[in-house]
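Below: a set of structures, written as structure tokens.
A short reminder: the numbers here are calculations on the coordinates, not readings from a lab. As the structure is a prediction and not an experimental result, all values here were calculated from the model. Cβ atoms are built from the backbone, for glycine too; each structure is taken alone.
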Structure P
Amino acid sequence: MATFDLKLKAVKYFAAGSEETYCFQANLYEGNKKLANVENSGRGGCNEVHAVDKAAQTRLDEIHNELKKVVAWVHEGEDIYGDLDTKISELMTDHLDVKYFKKFMKKVAILEDGKIYGLKLIDKKFQANTEAYTAQILKNYPDAVILNSLPTEEALKLFKEHRDS
């Protein structure tokens with residue numbers, strides 16, 4: 001199974017226009033090569049994909065066909081297969097997750113009992129990774145995991161797993 005280094009760049013997200021799907025505009029890249037402009041009006045339906053040229057369209061078709069062989073999720077025990085549209089929506093979700101994560105991490109973020117909490121810094125001289133502040137948090141929340149003290153990828157993974165709890 002082929003793997004793809006797909007990513008969205010120059011993302012413009014319009015929360016107010018997002019009704020049934022994300023309302024956005026972005027550029028779709030594979031590695032460092034721009035393949036398409038993508039957009040969605042946010043009113044439901046598929047993403048619009050506009051290849052930058054014929055070679056890019058050929059590559060998008062290849063990627064689309066390959067992604068149709070990949071299980072995107074399982075619903076009631078049944079494998080649901082994806083495609084390029086599914087992948088673009090997944091990339092958009094990831095983009096918004098990271099954006100929200102970065103904003104949330106300006107607070108002290110803790111994970112306790114499967115839930116994420118954001119604590120405001122009362123004294124700005126303390127930071128989440130300082131020993132004194134960490135000790136104070138763990139005194140008040142002994143079973144907590146302080147996300148700010150973890151490597152970013154690990155903190156983001158925990159954040160995604162528990163944010164809707």
Structure Q
Amino acid sequence: MGFVLVILVVAVIFLVFLFISLRTKPEIELESVEVSQFLDTMLAYTTDCAVDFEPAYSSVQELIAECSRGEICTSNKESCDVLSETAEKIIEESWAGKLGADAPYKGYYFLPQQETSSGIKPISGVPPILSMPVGKCNLAKAVEVEKPLPGNRSVYFMLCEN
């Protein structure tokens with residue numbers, strides 16, 4: 001009888017540890033993978049800006065480079081303006097329902113960057129695209145991804161959790 005009781009106690013303790021280990025999941029790792037994949041897809045998105053000729057429309061990634069060179073689209077819109085409008089539209093539509101006060105994420109921050117001799121700086125002509133007041137993000141609860149791009153450029157994206 002005592003042996004069966006010891007086996008039952010050990011089995012219960014094992015089940016408790018198993019339950020706890022299965023319950024704690026690596027949310028941040030999964031979320032950063034999801035955000036990284038979102039950024040990859042966003043960079044491949046074809047915009048409505050053609051710099052050289054139509055129908056050679058630029059992707060968001062190409063538009064970042066064209067914006068850093070101050071290029072104009074064939075529609076006479078500045079490439080930086082098209083980049084800002086397109087990025088904001090993609091982010092808002094992709095994360096719809098997941099952003100806001102009652103949603104999993106408080107807001108986001110998107111910034112194309114250029115590496116210069118004096119360090120990494122925002123690409124001139126593209127203001128940071130954000131959906132929250134600066135300083136309102138708890139960095140301990142943020143999902144951040146930075147993607148390197150050709151030409152010493154990169155793009156930084158951060159989602160702030162509620």
helix-only ellipticity at 222 nm (-39500 (n - 2.57) for each DSSP H run of 4 or more, over all residues; to 500) was computed and gave -13500; which structure, P, Q, did it come from? Q
Who wins on distance in nm of label points 7 Å out along Cα→Cβ at positions 9 and 73 among P, Q, i.e. which is largest? Q
Compute relative contact order in percent (Cα under 8 Å, 6 or more apart) for each of P, Q and report the one that scores greatest. Q
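Out of P, Q, choose the structure whose coordinates give distance in nm of label points 7 Å out along Cα→Cβ at positions 65 and 97 equal to 3.6 when calculated.
Working: P: 3.0; Q: 3.6.
Label of the originating structure: Q.
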For structures P, Q, which has the highest computed value of volume of the Cα convex hull per residue in Å³? Q
